[in-house]
Each structure stands twice: as structure tokens, then as C-alpha cells.
Structure P
Amino acid sequence: MFFWLSKILSFLITPLTWIFICLALALLLKNPKLKKRFLIASLALFMLFTNSFIANIVLHAWEVPAVSQKSLHKNYEAAIVLGGVSFWDHTLNRIQFSRSSDRVFQSLELYKLGYVKKLIIIGGSGSIVYPEDKESIEIKAYLVNIGFKSEDIILEDQSRNTYENAKYTKVLLDSLHMKGPFIMITSGFHMKRAQQCYKKFGIESTAYSTDRYSGESRFEPDKILIPNTSCIQAWDVLLHEFFGFAVYYFSGYL
């Protein structure tokens, strides 16, 4: 039920949805005052969600900072690599990676450089239409095809969200008698929720943030005055994470 509800409600916390609703009301309402208010609201939302400076400040405050490889030690039993980084292209019959695939590629470097012994790829199917598409299985097949050792890639292929990631990873680690230390690899905006979920199941890990949306804050005219539509995507990611964190908190998952 939780899985389905999250899918249904996700569009309601998208900035473009809010802007569209305000514009639609401005066009449809007959009351001149209300029309004007909703038109102003739509413009204000557009300016807010396309402002690079504001977006960067909020993202920087939320994301867990990245660390350098030099700060790591070289005896991690495994890297816990969270999914949500790809989907299966049924037309071409091959995997297609998204921006968040930085999680996977950063983990491969740590593996090759000897920081981690094993990779634990996390994620079942997050699709309602294609529940048989298991992301971790597809990622492992890709990695084996390009030369990585199958025995060094462990799968958790049952989970559909972050809470289930932690729940089923705990079962997997116990079955393999793996005690750590572990390093967790996921996007900076997602790291807080992920680590707290895993701690709930007694799994401690070193945070290794990837795929960061925030950067150095610069008080520059173009970042303050010129709208940047790429910020809408960043806000979309951030608002979904805020929503997910709040739901998990009140559900007792954190």
C-alpha cells in the first residue's frame, strides 16, 4: 500500500505541477482578484524554482557532503550501492543509466582501487508496469559483461524503496555472515534517509556521497537574476526527498 501511495502522490509534490495548477486557475476562474492572485503565484513559483542561487543554498544545506578517497581506509568488507540508477529499455533490450548512476560508477572505482572487497547492489523493481524488472540483477549482468567478477557482486533484488533496501540488506548480510565495515554509496541528497534506515536495522556504514546537485555558493548576477530551468529538476528531487524523509520519520522507519 505504501509503495502504491508513494507513486500516486509523487506528482503532487512536483514544482511544475504547482505552477501548472496556478496557471490553470488563473485562466479558468472568473473572479478578477483570484485570477490575478493565481497568476502572480505561478510567476512567483516559477522564479523561485528556477533560481540557481536559492536552489544551491537549500541543496547544500541538505546534502551529506562528499569525502575524498584519501579519507577512507582500504579494508571495507563491502560497498552498499543503492539502486534507483537505471531502467530496462524494452525496445532495445538493454539497460539504460540515469544521472544517479554515479552511485555505481564511483563504487567501481573504489572496488578497482582496493578500498572495498565486494559490491552489494541494492534494488528490486520500482516499476508498477514491469514488476519483473529487477534493477540489481540487470546492473550485475551489465558489470559482468564488461569484465567484473561475478563472485564479487552480491545482489539484494527484493526491495522497492529505501526502507525495504535496509530491511532486505539486513537479511542478506546475516545470511552471508558479513559484519563489515561497510561503506554506503548513494546520492548526497538521499544519504541522510538511507543511513538512518540502515541504522534502524543495526547496519552502520561510512557515507560516500555521489551525484551531488549542490556546489560552491557564488553570489553572481546570472545565478540570481537569470532563470535556470535545470533547477526545477533539482527542486523536484529535493522535494521528493523531503516528502520521503517526513513520511519515513512519522512511520517510524528512521
Structure Q
Amino acid sequence: MIDIENARKVFKEYVENYDINDGKIALKYNHILRVADISKRIATDLNLSEEDRDLAELIGIFHDIGRFEQVKRFNTFVDRDSINHGEYGVKVLFEDGLIEKFNVDEKYYRVIRLAVLNHNRRAIESEGMSDNELLHCKIIRDSDKLDIFYVLNTDKFINSYGIESMEDEVFSDEIVREFKEDHYIDYSKRKTFGDKWVAHMTYVYDFNFKSSYRAMKEKEYITKLYKYVNFKRKETIRVAKEIVDIANKYIEENCN
């Protein structure tokens, strides 16, 4: 049995160790709660057992637990400039012993560890995983990305992109090529804040469930994000519209 009510209580107590008035801390606290809800909804859509629905929700609570110390120590969400927040989350939970406060049965430890480790990797490292472990890794990745699109459409640019305004941004040719041809962005090649926007749009290629694509379509996240950033440069607008069209077409194709 998984005590979700207790898990949410302990999580709230853990976050109280940090400055909730910090925009980045508040962003991650609310993001995690929403991801937990989305994870349970996806598990429900998949007709999973009550145990797996609760487990999906619990993994949602755990997935970004490493973010709070990352922000406190480095004031950034950029892993390459600080720490890998998935790996650090596993450290906080299992090496530092935080998970003991959640009263979680040890039989769930392996799947939780694998899901947290893999939620922010380029791809799931699935070798040796059971079907159930792989399923939970897919659920948290979809849930995380769905809420990231919500955050990108609603939060301040300074928290999401590290810049006050996106109006004058441009794209690097190689990043645009990677979006169109590779369906993957090499983050080491990003040169502009506009490139970060393109990298986020590339998330559409990495959803695992039709329900996730349907949610993207229903909420019109791609089109809204284009409007929200409000690019002003003529060439940036032209290329951004191409990216939006490609992303929306891909979503449409994967809804069916």
C-alpha cells in the first residue's frame, strides 16, 4: 500500500526547508504537484491497477526532488552548469535517506530509482528493466513534459529561459536542422535563448502515449507557446512558424 496523503505531506515539509518565495523554488514545487496529478491521470487512462496509479503519482512527487538543492546551490535549472538533477534526486532519496520519511515499502525502491534517474535522460536506458519499470519510466517522462509545456506558457521567462524577454531572439541553423531532421537537440550546440525554445519544441517527438498527444492537441500548447514568446525578428518568426507547423502536424499524426 502507498500512502499518497502522507507522501504529499512529507514532500511539503521537505520543501519548507527552502525559500518558497524564490520564483524557481515555487515553480518546481507547483510543477511537481501537477506532474503527480498528471501521472495518476495517465495511469488511469491506461487502466492500470490502483497500486500502479498510486505508484505513478508517488514517482511524480519524487521525480524533481533534486531540483531544490540545485536551485539553492547554483540558482539554475541547467544541469550542464550545475548537477544532473535526476541523479541528484536519487542521491537525496536513497543515499541521504529522505525516502525513509515517506514510509514507502522497499519493494518500490527499484522502480522509483529507475524512473527518477531516467526522467531527464535523452532516452530511457531500459536494459534489464521489467515491463512495469519501463512503463513507469514512460509515464513520468510524459507527465513531466506535459507540465513543462504548461510552465513555459505561463511562467516568467526569467525562470524558464533565464532571460527577461524573447522578442529579439534568433535561432542557430544547426539547432533548427536538428529539430527538423534529427528530432533531437544536442544541448551543447545551443547558442541562443531562442535555441532553448526550439529544444523545448523537440519534446513533441518524445511522448509515449496517445493520451499525451491528445492533451497537447487539446491544450494547443505549441501554438500558444509561439504566441507567448512573441518573437519580433522577421526571420525568427518565419522559422518559428515552420517549427510550429511541423510540431503540430506530428502531434496530430500521433493522436490517432
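Read the figures in this text as sums done on the coordinates, not as results from a lab. Only a predicted model underlies this, so the values are computations on that prediction, with no experimental measurement involved. Cβ atoms are built from the backbone, for glycine too; each structure is taken alone.
Points to keep in mind about this one:
- Identity of the structure behind -15500 (criterion: helix-only ellipticity at 222 nm (-39500 (n - 2.57) for each DSSP H run of 4 or more, over all residues; to 500), calculated), options P, Q: P
- Which entry (P, Q) yields the derived value 11.2 for mean count of other Cβ atoms within 10 Å over residues 88-95: P
- Read-out relative contact order in percent (Cα under 8 Å, 6 or more apart), computed value 25, structure in P, Q: P
- Highest-scoring label, criterion being FRET efficiency 1/(1 + (r/R0)^6) of positions 24 and 152 (r between Cβ atoms, R0 = 25 Å, to 0.05), among P, Q: Q
- Computing FRET efficiency 1/(1 + (r/R0)^6) of positions 32 and 72 (r between Cβ atoms, R0 = 41 Å, to 0.05) across structures P, Q gives 0.10 for structure P.
- Of the structures P, Q, the one that 37, 21, 17 was derived from, the read-out being semi-axes √(5λ) of the Cα gyration tensor in Å: P
- Origin of the value 3.1, where mean projected area of the Cα convex hull in nm², for residues 200-239 alone was derived from one of P, Q: Q
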